[in-house]
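Colleague: Some structures to go through are shown next.
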Structure 1
Amino acid sequence: MRPSSVRAATDGKKDGHQKKVILVIINNIGLEDLTADNTPNLYRFANTRGAVGLMNTRTAGSINDVNNYLTVGTGVKAAGGIWGGLAFNSDEYWGKEKAGDVYKSRTGISAPPNGVVNLAVADISRQSQQYKLDIYPGLLGKSLKEGGLTTGVLGNADTEEGSDKEPSYHREASLIAMDQLGRIEFGNVTRQLVTSKPPGIGGFETDYGLLFSQSEQLLSKVDFLVVETGDTARIDEFFNFILDREIPKKRNAALKNADKFVGKLSRSLNLDKSLLIVASLAPSRQMERDGNNLLPIIMAGKGIRSGVLTSPTTRRHGIVDNTDIAPTIISFLGAEIPYSMSGRAMSGESQPNATTYLETQLQQILLKAQIRIPVLTTYVTIVAIILILSLLILLLGEKGLPYLKFFKPMLLWAISVPLAMLLSAAFNYSSYVSPVSATLAISFALVGLCSLYRKDFFVPVLILSLLTCVAIVLDTLGGAHLIQRSLLGYCPIIGARFYGIGNEYEGILIGSSIIGLTLLLDISNLRSRWSFTSVGFLFAFIAFVIGYQGLGANVSGAIEGVVGFFVTFIGIWQGKVRLKHVLVVTAAVLVAISALAAVDLLQKGGNSHLGRSILLIQKGGFDEVAKIIQRKLAMNIKGTRYTAWTRILVATLVVFPTLFLRPVGALARLTKEYPLLTAGHIGCAFGAIAAFIFNDTGAAAAATIIVFSVVATLYMVMEEQMKAYHLRSN
């Protein structure tokens, strides 16, 4: 804890002008629910008085209320079982005993007399540990308490009885404000705040008059207040039991009441000193079916520029992460952000008509998310089939010659699609057909244009490789806007990555640059030391583009690049790669990591994945190193089992060993004729191996690195076989 943070919090209380943060939860709503007619206050905050964003709500486990609220309260993707809603006022009866007494019997600690306790805190902590992540339940509340700040919670989403085997107590809002022992200094989560006359959906309806008066009272005592509105959550829980025609009516009524509450609350606040956050923390059942977990979040108050939200976590205009809420609150109140929080403080960026802008962006994102996996799976499967069939035709010898002229363009098509997907992302599309059609049209055009050059049979592979390399580098230098929109790029709904180059395109960049540049040296007969040195500098530049946090921001990709590039460079400089060179490559990797880490810590203050990993290791020591390795191994094993890219790896493992045997002597002759390209093949192989070691989605990175190498090899053997046949015929 920084002493200055404590002093700031304490001094603020003395002069009566301390800052306040209020987090209002209106769950299970989407961006389309923020309208000028139905929710005028929310709409005004989103478009004129504050900033609005789309927030990724992914957790470490399944998407449920406990995991969603726990993620917000820990500042890291979290999960904690199903009992996190069991929170009670200390003097509230649970069964025949007061909750405070039950809490003390379970923890050995006295409950706060005017506060709230979560009776499931022990189970939540145990469940969190099963994920082998740095999940610390209650971290937000603990950090604020250590900064001399107080927290409070109001409201619930209780129902008379659970629906679909869900608990009837829904007080998960306590997971945001509680400390590490499940305590909140002030609050009221009892059913005093709901009414059952007339009964609402689930038996209860929020009493907004009482909720508002108690909010005003608590704001005079606490620095951070969480308010659960509840009604929209109740409607969503009983969604399956409400007639379709009634659902819009019920939701609109619940939204109107929540909107009026927010408007009334904001008028009682001094927004020049306070921060108001309104968020939907859990997607509705309909949103889950549509695959949409990007939910609206609104911020208004001191220092918030009108427009859309962003954060260093996402570096995206209008997109933030649920892990960003806790650091934003801590930063605003002047406390110390814990090193284990992966999120970063949000801020506003100018954007006219913010909700309209985000609606357009969301449509594009949803369209991409819905077709991305089917398209990539189809492409990867087709490429694997092309590789295997190409090998079988080569093994047929002269009987397969009539088919070679058909399969050579297919091989070219296989390596043209990544570039076509990148270029097609420059166009706006409004249907599933458009991006697929654009990708196919561009890929066919690339193959056709490259095939027009007949002076050297290998030039089409050279052109496609270098064009792909140049296009990816230029886009990354320009902010990776095409990569973000490409079907081969990452998806903000999945939320594994929001910026930079991504694992698929970093693998393609490594593979295309190695094959393209070594092939250029061979075809152009550039064998001078100056040529080799120039290629070495290009390799170093590409590795920098991949790894630098201001560009590609992919450290594991940079390591894979350094390994692949360095092995290739040794091969073209020395002629052979020997065992002793492994030490040189290892030293190069360490130098690259150190350089990237130094630049990141100096310029970004450790905001990147690499910077946070270094801070975690500094704080946690060897145990943290073990956790990082364990996480990466688990994700790698899971990724290899389930990703479609494994099919290309399997095809490669079949193709390369077979080509060493049949056609007899083909690879030996080609190795002699293209020695520098052979060094590139070896470099790609080492880069793919490094992907499995350092990347948490190693199968995808390895497959994209190796695909250019295996296609070039098959293409080369096909041409060599065709030339040999023509010589025999003549």
Structure 2
Amino acid sequence: MGKDHFEIRRLYGEIPFSKLPGRVYQKIKDAIFDRVNEYRAGRIYSEISDGEFVNSLDGCALSVSDLIRCFRSRQSNKGGPKFFINPIEQGNTIRALEKEFSKDIVGGAIKEADKICLHIFDLLGSGEVKLGNKINWHCDFKSGYQWNPKKYYKDIKIPYGKADIKVPWELSRFQHLSVLGEAYWWTNDRKYVREFVNQISDWIDNNKPNFGVNWRCTMDVAIRACNWILGYYFFKESKVINQQFLFKFLKSLYQHGCHIIKNLEKSELLTSNHYLSDITGLVYLGVVFPEFKDAKKWKEFGIKELIKEMKTQVYPDGCDFEASTCYHRLVLELFFFSTLLVVINDNDFTGENHRETAKKIFGKEYTDRLYEMFNVVLHLLKPNGRIPQIGDNDNGRLHIFTKREVLDMRYLLSLGAIFFREPKFRVKEFGFCEEALWIFGKEGYKIWQGLKKNCLADVKSKAFPYAGWYIMRNDKDYMIISCGPDGQNGKSGHCHNDKLSFELCIDGTDIIVDPGTFVYTSYPEWRNEFRSTAYHNTVMVDSEEQNRFDGNDLFGMTMDAQVKLDKWETNGEYDFLDAQHSGYERLPKPVTHHRQILFKKKERYWIIKDILTDKGKHTFDLYFHFPPMKLEVDKESPLVVCRNAKNGANIAIIPVEPKKLNISVEDGRFSLGYGAKVEAPVLKFSKIANCPLAFVVVLYPCQCVSKYLSSIATIDREVHHRLEEYD
């Protein structure tokens, strides 16, 4: 009879499980075992003694002092574990940074580090907030909501509509430690080491294992462990890292690993970026701390699961399966950094053969698909270096080395170029990104310099059919159309009602955009607003959603809208997409939305034709969302001109058959990153009509509207000619 059974009998007495129905039995059993685990967490496992921790190590020490002596004697250049932040290379890295980048980078890093020392944080749209001399790790500082630090982690609830649980989680990910580390490498000022030591010590003292909000989500436990390790390698040679702190730090990291392995976010039906984060944390702990008795098991399990999850979570075309461009970045970082850490610690790694070593350890299929994930980024990036917002954007990252706009993901290409020695990832207009020097050092910089340059003009239109992302581009003109399945194998998760929606960037300027995400659980009504059909550049029928929202589930939808691709064609003269979705076929009078988009590359204009088929009278609304800019409506033409005051980039939006078409400019919202939103205009074309019906709209870049008006007849004839070709 097991130990758990005795615990149950002692706490609850005899329970006649055999007489209960199966489902009731399982629910009661799960609840009882949760209580048993809570009892154990509070009385036994929440805090192991120093002696117990030393005894749990893999025979490397007999006492605390033995452990610290053993740990300090490890040298990465003498057989000890290697990390991509290498203190031995501090001087070389700093000199390379000084050569490649301006002094503004140095000043910026020091300025941000000084704010952290004052406990000033800007997280998830909060703006700069000073948290005081003592950080409250259990608080959503945006709302003031407080979680009980003595509450068992499985009983912690998400306070829907009251506060954002992501705020304390984000703060406790400690992604700001890299900023402190970089400032220390620039200045050798010990105040940054002291801040590192003080913050981690304070967190450990005020976050008893298994209790409080910061043990609630295993993903965040794992990301915290990864960033603690990253921060440590910036400071490990400093004398401020004394024996007392180092022992406390190592013991807490060991408990992080034990918590992760016991609380893996995995079900038989689904794994996602959460589970991938969990195994990344285990890989970090297993590789960097071989002294832990479970290290080998964690590392081997992590590698095996990484290989498995690459097949599960990444499509053959290289796209993440969660229907989100921003989650593609998070998942790529998780795969990349864990792979890199394993590679550089392999005996066959020479300093340059990253790809070959990865193939040996992870296999060709895994390594090739990791390569394709970077290739997706190459094509997704708009000419301004930002990624389009398809699906959710919660600012999710593993490590943050440089302060940059949330959607600026150029740095990923620098990392991919060096790891795979791939010239096409070295895009001249995007340049070399600072992150690559911190991660790969001087030797990585040499690899970069030896690669032939690519340019935006050579990055062509591209289809990613599994994800349903179709990209039309010609030099600095760019459009992406979303034609994909609902994310997470149809479980919705991070997808939006964006079927046949698009983003448009002209001459490197964002013109028509996806409004983004804003928030998750803190404002349920805004969550649903931003993922709604009306918040995307597509057609809405009878004010109905493409996919109906699934009750109170803020990450669920019914799978009403299935996309069918009818044609995709690309060449040097034009791109053409023809697709349809079934979201409105459930209506009492069914409607099929069919969209055709033609991009004339040399002439630089787009024709969008929306065809609504089947029968019945309906209300049709066609939306175009913009970043903050000025819209002017000429109802005589009719003509809508969008003016960007910053650089004079204008676009005319012309409905070809405007009869009985209501044209309005409405107040909308635009979110560039999680937790932040600004007012932005929305152009809306509306019509009440019988099916079949077609909207035809031309998007025409123009510096001079009068010049455009003189050629409108020619364009009009061209529109009808082109549409007849494809009908």
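No value in this document is a laboratory result; all are computed from the given coordinates. No experiment lies behind these values; they were computed from the predicted model shown.
Colleague: 1, 2: which one has helix-only ellipticity at 222 nm (-39500 (n - 2.57) for each DSSP H run of 4 or more, over all residues; to 500), as calculated, at -12000?
Modeller: For helix-only ellipticity at 222 nm (-39500 (n - 2.57) for each DSSP H run of 4 or more, over all residues; to 500), the value -12000 is produced by structure 2.
Colleague: Comparing relative contact order in percent (Cα under 8 Å, 6 or more apart) across 1, 2, which is largest? Mind showing how you got there, number by number?
Modeller: Details: 1: 14; 2: 9.
Comparing 1, 2, the top value of relative contact order in percent (Cα under 8 Å, 6 or more apart) belongs to 1.
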